[in-house]
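Throughout, read-outs are computed from the coordinates displayed, never taken from laboratory work. Note that the coordinates shown come from a computational prediction; the quantities given were computed from them, not determined experimentally. Cβ atoms are built from the backbone, for glycine too; each structure is taken alone.
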Structure 1
Amino acid sequence: MSLDADLRARAAKVIPGGMYGHLNAALHGDTYPQFFVRGEGARQWDADGREYVDLMCSWGPMIVGHRNPRVEEAAARLQARGDCLNGPGPIMVELAELLVDLIPAADWAMFSKNGTDATTQALMVARAATGRTKVLIAHGAYHGADPWCTPGLSGVTPNQRADTAEFTYNDLQDAERAAAEAGDDVAAILVTPFKHDSFEDQALAEADFARGVRALADRLGAALVIDEVRAGFRLDLRGTWEPFGVRPDLSAWSKAIGNGHAIAAVTGGDALKNAAQTLYSTGSFWFSSAAMGAAKATIEILRESDGPALIERAGARLRTGLYEQAKSHGFTINQTGPVQIPWLSFDGDATLERGVFWAAACLAEGVYVHPWHNWFLSTAHTDAEIDRALEGTDAAFAATARRFSGV
């Protein structure tokens, strides 16, 4: 029995289902390892010692590479002094100042631990500011693992979803329809910077849509909230919709903000600062210093190196290579979303059968990708790392061609 299999068997006895949430390898196919023991740069090693070029970046948090020395030194320095004290360290003020300096739409910042914390906290600020209850979100969008934003969760009552109304992403007319149905009770429009729903091709935001929802929020007197949890700092350090000239009232950040250290943030404008300070929103570990130090170091690295440009270069290299490989093996593929946060699907593969097989074949070749969730790239994905990944993906296309020849 492999160590991974042994750990799964032991986990099943003491953890409900043996594992839970999106990191549950049982959801991804039998070939996916569940347990990992090490990360370095753009690589990960599973419990059985198998090495992978990591094209998931731990599902998004890693943006300057696993165990980045500068990030780890910053976190370790604060950890050594005392991480969880009776109050936050000076680093909290320093990190908030850095975010306000970096993000044009930010006049203040509040901190927590997870993306769900941040999106929920942002909605609470919007409700406190407006005195209203309803939130408009795009159908199928993921804003965290909480009853108000995720349909179909076990243990959730219909009332917990009662104040959520849905519209179609990139369809301004449908957003107008949802707003009209909600009447004068809309507290917020909460939207991702691009459409990154699982199990389907991604879609970049259209400029008219982005500007239109900004105008709609203004007309309603509601807050425009951008959920930057997945996209934040990979596309534009200033905010993903800044190139559109669209600035949100509130933004939710997590994943990449601390390069794997547990931290999230809400940033907002002065108009909502008084409402934000009325919230009772807290956690025992929200003010720990080490993760804040890691976040400050991560953001400084990204700003000094123009991290988004580095990641874009890596993503473009990967996208070109995958296109050429697929074509050479007789496949038409769809590569959607920004190159920094890509996803690949096979044309006509409605059940994802080819995609699941290809992803498993990539694993066998030492490349960790996912068949139905978007991937992530980092500044650690150098030309050499992308070239190594492409060696594996080419072999996976060849295996997929053999498997589906004549089908």
Structure 2
Amino acid sequence: MGERESTVEAVELTSPPTSGNTVGGANTVGGTVREHSTVPADFWHGKRVFLTGHTGFKGSWLALWLQAMHAQVAGYALPAPTTPSLFELAQVASGMAHTIGDVCDLPTLHTAMAAHRSEIVFHLAAQPLVRRSYQEPVETYATNVMGTVHLLDCVRRVPSVRAVVVVTTDKCYDNREWPWPYRENEAMGGFDPYSSSKGCAELVTAAYRSSFFREGAVAVASARAGNVIGGGDWAPDRLIPDAMAAFAAGRTLTLRNPGATRPWQHVLEPLGGYLILAQALWEHGQDYAEAWNFGPHAEDAWPVAQVIDTLATLWGGTARWEVDKAMHPHEAHCLQLDIAKARARLRWQPRLRLQQALEHTVDWYRRLHAGEDARELTLQQLQRYRSEDPTHGSHSGHR
């Protein structure tokens, strides 16, 4: 396996607490707020990590983060879903074992996981697009539901695995368009095939956990995040990639749902949560084997129009947008996540406010367009993120 030195420094972490009083959503001992958890390079050094979906946007960022901490990473995924892609531009495969494969191919998936003697598994492989799920519903259910079944069944038969994080989405909830955030114990649902398939993936994960992993050495959790943004995303029909492409080309961006509210967050926010959760599963087992929300502060659930206005200002020049008045498939209008549990028990909370996340995103695309190396640029942003003050702005969003 190839190794590559990185510019990312180690940051220490004490283990997540197994008890403690909670006040205002922050974990406390004797009335003092505990230090915010960070991701420790020393824990991950040498860990054998199996990562599905490593050729995608989130998977590429996570693979680079794990490589920077000197984990032994094996990726299993279909080829990069877009051209260009962060996976190709940042040469993600150069620092890890890389297998092209489909999670719907159970024998090949099992062979790859077993050959790596995997210890920690992150399942990110998915058909991740709402609009594509209307065009390809069978593929969406096959990948998102049966792919999860295959992944968990492989875990049953690979004795080296100790911790599993199955990544789904905030859209797994039965969205009632409520003005308050959804908690982990809310009902699963989904109006469209994508959202429904992710709700099904959550049910599959819960069933496998209670049927096969409840008393054993393997701890299985699911993680639900909101709309992630950041450099290196070129997926079609996504707001930020569409905006960056339009602004760079001097075209007018068209918006389908300018009033829709989403829990926007930089891609590194939930990834940090997944890493902290995986460590908690490794160290504390079944105490953390459940569902977890990783979303932004409540004030950072902005309408689409506000996000684009901010991006246009940051980009400058002739950046502009207009409303697309054509008919489009249904998409949720209001969706927020309650992150009180992750904040209290994992000591995880967002490091960036949305304004900063948008600044990081525009900076990444601008610097790439100026000719900077995508891998170094991404690692530099990772280092910058890890050095952010995790308590800035934390007075807002705490309940």
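To test your reading of the models, identify which of 1, 2 gives 4.0 for distance in nm of label points 7 Å out along Cα→Cβ at positions 84 and 244 when calculated.
1
Tell me which structure, out of 1, 2, gives -12500 once helix-only ellipticity at 222 nm (-39500 (n - 2.57) for each DSSP H run of 4 or more, over all residues; to 500) is calculated.
So the calculation was done on 1.
For mean projected area of the Cα convex hull in nm², which of the structures 1, 2 scores highest?
Going through 1, 2 one by one, mean projected area of the Cα convex hull in nm² peaks for structure 1.
Identify which of structures 1, 2 gives the largest calculated value of distance in nm of label points 7 Å out along Cα→Cβ at positions 124 and 172.
Of structures 1, 2, the maximum of distance in nm of label points 7 Å out along Cα→Cβ at positions 124 and 172 occurs in 1.
Work out which structure the value 12.0 belongs to, where mean count of other Cβ atoms within 10 Å over residues 156-163 was derived from one of 1, 2.
The read-out was computed on structure 1.
For which of 1, 2 does mean projected area of the Cα convex hull in nm², for residues 44-211 alone, calculated from the coordinates, equal 10.2?
2
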